[in-house]
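So, here's a batch of structures to check.
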Structure 1
Amino acid sequence: MGIFIKTLFYTSGFIIFWAMIGYPVSLKIIGRLYKSRKLEKDYSYQPTVTVMVVAHNEEKVILEKLNNILELDYPKDKIEILVASDNSTDQTNDIVREFIERHPECKIRLYEVKTRKGKTNAQNEAQKTVTTEILVMTDANSMLDRNAVKELVAAFTSDNIAYVSGRLAIANREASDVSNAEAGYWDSDLASREIEARIQTITAGNGALYACRNIEYHDFDPIQCHDAAMPLYYALKGKRAICNHDAVAYEKAGEVIEDEFKRKVRMNRTILKAILPDIRILNFFKYKWFSFFYFGHRTCRYLLWIAHLIVLISNAFLVTDSWFYSIAFSGQSLFYLLALIKVLTNANNRILAIIHYYCITVASQWVGVYNILTGRSKPFWEKAESTR
């Protein structure tokens, strides 16, 4: 019994350590072996492009978004704008129609999804009307840098590159502890993605800004999101999914913890399947570094919810065995106590904010698992108002 409990303790502890410390550090070390590899770009490559915006009741931001796209530095005769309205019931569709009338010189279309089934379904439906070579997808509340599309397209330098993700920059980083913590998380995650892309392929993208070859678009189950599904799909087909962080999208993070928590719960609506979505990932001989990347960057992170529970419970059984287990249990207790102090006092302390944000992230995984097991996971959600 003692060996079993210790096995649970050390296995769960390793998962937590590897997800949060071991993998990022190991990736930096491996990245040094490939430091000569650089992101290649070809600015002479200017294919036809469709910029797709999926919108559900985005009357607050859709006009700004459309004007933002018109300012992009890309040949006007080679770019189209497609708004896929996911059964919007506010003024979104009217605003888009009026915009189209005011800009007859631009190629702008509105595709109306009749039944709301979520972002991925809207993308699946609208894509079938796209005839351009490259499909760029971006969120309604993400404002693009002027060179964003040009940078994305320039990274398609070979036929085996099927997907390019841009960089999300948090526009309201200093607005609150919550947005600052989210920005800090993205900074570290983007650093890992840059190395993954340089070596082989990334394990996940970003819904704010990404592109794929239209001919290689795949209809995913509406419950899935392109952020996680697309890079995996292309990697298993022997293609590369990379990132070009010179293609920038600016977006607000949730400024209140309730909004950020809801967003993370939505992100975890397929967490159980995402732990190991395809057994082929384990074939290191075929998929090489991608197998290593996915285990560290995805599998271990998607196991944090259960790993933290097991390491705490197993530690409780072992606490009297030695000073090591006593210190480990005290450390865990203190960690959760500090998160509770942040909740009760709302203290303006950076360390408390980071610990609280991390605990909220793990808690959102638990809610995601609960929703899956009870059949409450849905392909659509209500947006966080503080991000608009």
Structure 2
Amino acid sequence: MISEESGEERQPLWFLVALAFAAAGGAVAYVPFLTVLLPLKVNELAASENIEALSYITFAGAIFASLANIGFGWVSDRWGGRRSWIALGLVLSCLLLIVMGEARSVSGLIVLVIAWQLALNMMLAPLIAWAGDCVPDRQKGLLGGLFALAPALGALAGTLVTFPGLAVGAERLWLVSGLVALLVAPALVLGGGRQMEELMRPVEGPVPSELGSFKSRPAIVRMWSARLLVQIAEAALFAFLLFWLRTLSPDIGENSVANLFSLVLCVAVPIALFAGRWSDKARRPMLPLALCASLSALGLITMSLAQNVQTAIAGYTFFGLASMTFLSLHNGQALRVLPRPQNRGRDMGFFNLTNTVPSLIIPWMTLAMVPKFGFSGLFLVLAGLVALAAILLAQMSYRR
């Protein structure tokens, strides 16, 4: 069932697309819920203390999501049958999402959100590890490019479920659950038996300590650190873009910023696909990552120097396209550097911490920088962090 090209085993394109849509199912599950539906539910239950309640719920959910991603990745390593874990997580997370609409207290909602985060990561952690079991290194660039569909579809799902007249109240939770199931099911139903023996063969012995291969300890540290640095910048812009743009143009609206986010996410998809496919053909998996990190730093520098909203939007668009391409491609190439296939799920869980740790760093960094140095100072610091990510990957970018 595995196609042959130039004497090398490869997965067919339809299966890579199915994996990408399954990963996008996770984004469709949490983006509309965490950004729109959960705040609305919290406001319904605790209108006078909605900000405090939402903060507690979001913080608890992020902590349990991080632990669950590592835990269920490890569980799928030890007991195998990743598709079974994915299916169970899919069913439980969709059911819990629907039940969320029946919550009658903030404490009950917190319990449900924690349970939902556990179930969602029961699906997502084995899913990414399963991609590592199936997709060879020579296709990981294309896989990473396809992963760019996840944030784009997540944003579009948020627009869809809030479309006037389409669904209201608890109906929106049913709609999200249905979309998630539609995206994840094809990979589960059609993806049986696609693991590659060469990708699942256990590796024993110490991990190399010299930067001589992609599976060395320094390579793992560089990849993890580079993603964390770029994610810090990405999280800062996600949280404070509207506030910054309003310092340049007080009349700019929330809808304009939301449209800018969506545009960047959608345009990044073909760019990531091209870059990922090129990296596979050229056998330079890390070069696009280093280049995208460098371009992200230039975008941040442009933003720090912006004196009008047009230059600011141009700078953010440049940064957003480069950083989203980086993060998508990184998702695929991170699977390349993990040295032990028998621990792939657990190890990808530790890589997933780079998605949650920035939310704990950004508020304090912003409070320390913006009052004294303004947003320009913050963007220069972020540019330095992203430039460091580019430097970390530069030495790896010329190896094939």
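Quick look at the values:
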quantity: Computed 13.4 for mean count of other Cβ atoms within 10 Å over residues 46-53 - originating structure among 1, 2; calculated: 2
quantity: Label whose coordinates, when FRET efficiency 1/(1 + (r/R0)^6) of positions 166 and 278 (r between Cβ atoms, R0 = 41 Å, to 0.05) is calculated, return 0.95 (choices 1, 2); calculated: 1
quantity: Test item: mean count of other Cβ atoms within 10 Å over residues 78-85 calculated as 22.5, pick one of 1, 2; calculated: 1
quantity: Parent structure of the calculated result 0.75, given that FRET efficiency 1/(1 + (r/R0)^6) of positions 158 and 358 (r between Cβ atoms, R0 = 25 Å, to 0.05) is the read-out and 1, 2 the choices; calculated: 2
quantity: Ranking 1, 2 by relative contact order in percent (Cα under 8 Å, 6 or more apart), the structure that comes out highest; calculated: 2
quantity: Among 1, 2, which structure scores highest (criterion: mean count of other Cβ atoms within 10 Å over residues 14-21); calculated: 2
quantity: At a computed 3.0 (distance in nm of label points 7 Å out along Cα→Cβ at positions 94 and 110), which of 1, 2; calculated: 2
quantity: Test item: distance in nm of label points 7 Å out along Cα→Cβ at positions 118 and 238 calculated as 3.1, pick one of 1, 2; calculated: 1
quantity: Highest-scoring label, criterion being Cα Rg over 2.2 N^0.38 Å, among 1, 2; calculated: 1
quantity: With mean count of other Cβ atoms within 10 Å over residues 198-205 derived as 23.0, matching label from 1, 2; calculated: 1
quantity: Structure (1, 2) behind the derived value -15000 of helix-only ellipticity at 222 nm (-39500 (n - 2.57) for each DSSP H run of 4 or more, over all residues; to 500); calculated: 1
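Since every read-out is calculated from the coordinates, none of them should be taken as a lab result. Predicted, not measured: the structure shown is a model, and the values here were computed from it. Cβ atoms are built from the backbone, for glycine too; each structure is taken alone.
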